[in-house]
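The structures come next, written out as structure tokens.
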Structure 1
Amino acid sequence: MGGHALIVGGSIGGLLAAAALRARGWSVEVFERSDVELAGRGAGIVTHPELIAALQAVGASVDDLGVQVSERVAFDLAGDRVAEMPYPQIVTSWTRLHQLLRALLPDGAHHLGRHALSYVSEADGVRVSFADGTTARGDLLVGADGFRSSIRAQMLPEVQPAYAGYVVWRAVAQETDLSPGVHQRIFAPFGFFLPRDTQIIGYPIAGPGNDLRPGHRQYNFVWYSAVPPAALDDMLTDTAGHRHAMSIPPPLIRAEVLEAMMEDARTRLSAPFVDVLTRGERPFFTPIYDHHSPAMSEGRVALLGDAACVARPHVGMGVTKAALDALTLARCMSAADVESALKSYSTERVPAARTAHDRGQHLGRLIFDSGGSDLNRDGRHHPDMEEIMRDTAVAI
């Protein structure tokens, strides 16, 4: 069957759902709350075979998708190799995936500046109300509006994201800005620094415009750092004294927060990664939260991607999980009855989301609750180093 689908959220999950439903004969409209086209600030994405297959299934090109890495390497405090593991993988950027999927959707079906507030289920459809006073009606509503989803908040108000006790700092450095020694040492592999109670990963991604030429690429820096709730409140407070809920826009992070982070980095982190952080673009942080929805549908309304479940980014499954949600949703919508189709979708995807959610928590515990001794301050002796290297950013 075909119908008209309203998709709230124009990030990668929403665009994947739109492309998958269109391929099954549905008309779609995507509503994104931002009033400008989304950009990922260079954030890196680790691909999996399932994600590549999903992109191909919806007609997106996978040519020049990203940078091929061949091995995983753990470095110590001085930047020397302490563990190696062969693991070929393509690493790409959020921006590249968004561009590939956005190209599949006609401009007339993509609406910016439309912040969905609520929905009303009707006898044979669903109506969404937006902050600008407008409404839209369809046969199906897909909430793909992230972990702070307004659609989930109405469907499952009891499901609230819970702070995990740490944040992730991210930064991107241009390949040519790295010192020759640091570039030679850490640029090519999927790199780790695994001391006690913190973690760094880093890897190469394409440069601006998906430039994959050597010398024109970028280095993606990711640092997980413990932050007590009281300290997080301060970090989420901007220069005007406004405390932002759950996350803060990167430009509003106070200079003193960045300075404290840099001082901490110089004290604790592996020397090559400090060099990346020093030479890279302005860092930003995101608090880590957990949530898992016990159902991913109600009536004619479905949840997808982070709106339904957040798996901590150690798993590297956020985009792949959303892609599999989207393909499953579109396949189930081949059924004649929308509500029955969505029940089937929920039954299939809730356990898969739970598996990713639990794996993310487990990897987080290995980093922050491993009980490592003082010997591991240099990053050479983490008791779970092999498991962390083997299971980080691996499809499950």
Structure 2
Amino acid sequence: MYNSRLDGLTDYPFQRLNALLADITPPEDVAPLAMSIGEPQHPAPDLIHDELARHAKDWNKYPPTAGTKTYRTAVAEWLTQRYALPADFIDPDKNTLPVAGTREALFMAGELVVPPEKNGRVPTVLMPNPFYQVYLGAAVMAGAEPVFVPATKDNGFIPNFQEIESDILDRTTLTYLCSPANPQGSVATLEQLQNAISLARKHDFVLIGDECYSEIYSDAPPTGLIEACASLGDGLQNVLVFNSLSKRSSAPGLRAGFVAGDSGLIEKFRRLRSHAGAVQPLPVMAAATALWRDESHVEKNRALYQQKFDDAENIFDGRFGFSKPAGGFFQWLDVGDSCETTKTLWREGGIKVLPGAYLSRAGTDGVSPGDQFIRVALVHDQETTKTGLTRMFEILSKKD
């Protein structure tokens, strides 16, 4: 006996990647390089270790679901400063909640939001296509119908939810919007965010902003969903924003993040999470608090990524659809056949990338928009990344 909704899920992309490459042996004369997973490899800030040591006495305490007042205040202050919000726009107690990284919280949002039916019919969950697999998992396991909204070159890799027919919008209970986008690195404009918020309120669904790449950008800091709410002047109704320290602080193992937004939803989320027990230990929360209050390490981290994207720009010089992303640390390269190219790069160069085909589904037009792309994660140090990109370009150029 098991939940048959699991049958609606494929294996996770990295499991599929391992199966794809299982029978291929990379060259013996090169060091294999994994550029497939977005796991930051920059050194984590030293203050993590300092804070964990200072709060070691708290390992024997159960952490509260709502977190500490200090943590919630640090999050509210960071949001206020980062997005130039009115001083009283974010209430630390009513509008914020700590989460153990955003992945599990984004998944649990489906349990929070999706009802058995909406307007007497099966509810829908909208998500960009390509998409982060957690969005699909949340929709399927909540019993909703996933609706894949194209995020392609034609629309600047930002899904246009306004183009969805009213019949679907009337059944929509949850919409995921990732900006900066994974995998394309595109950033939604203030107007696009305002339009998405207005649509959510008109059709009464929850709009989730997945903003965990918000602090890695090329030029201007990306606009945030809460910032767009403030500009509209109507509060935070129907909106939740998720962010974490995984990318911002190169601390994915800390599993520290937050959800902020609609106070009614935050209260319900707190109740749900009290049953799930997915909370940060108190020493971790103390370290995370210190990280949210420090920007110097973030600036250094961001500069390291820009050096690597400068190298990538010089190496690819516009080939294979290259463009410097507005945000995030992925490169989304147009290679024709993502799975075959992935096998070629592993076979000839010992370079592991992720096929875009594993990040998208066929839409109503029968087209899966990730099939011709590969996702390349620029997460290693500059020298290692430059070596990998150079080797990759040489192999792709021979194939082209």
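What follows is calculated from the coordinates using simple rules that are stated; it is not laboratory data. Given the structure is predicted, the values throughout are model-derived calculations rather than measurements. Cβ atoms are built from the backbone, for glycine too; each structure is taken alone.
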Tell me which structure, out of 1, 2, gives 17.6 once mean count of other Cβ atoms within 10 Å over residues 148-155 is calculated. 2
Value 35, 28, 17 of semi-axes √(5λ) of the Cα gyration tensor in Å, for residues 20-123 alone was derived from the coordinates of, among 1, 2, structure 2
From the coordinates of one of 1, 2, helix-only ellipticity at 222 nm (-39500 (n - 2.57) for each DSSP H run of 4 or more, over all residues; to 500) came out at -9500; that one is structure 1
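Taking relative contact order in percent (Cα under 8 Å, 6 or more apart) as the quantity of interest, name the structure among 1, 2 where it is greatest.
2
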Between 1, 2, which one scores greatest on mean count of other Cβ atoms within 10 Å over residues 164-171? 1
Thinking of 1, 2, which structure, once semi-axes √(5λ) of the Cα gyration tensor in Å, for residues 76-131 alone is computed, gives back 29, 15, 13? 2
If mean projected area of the Cα convex hull in nm², for residues 236-347 alone is computed and equals 10.9, the structure in 1, 2: 2
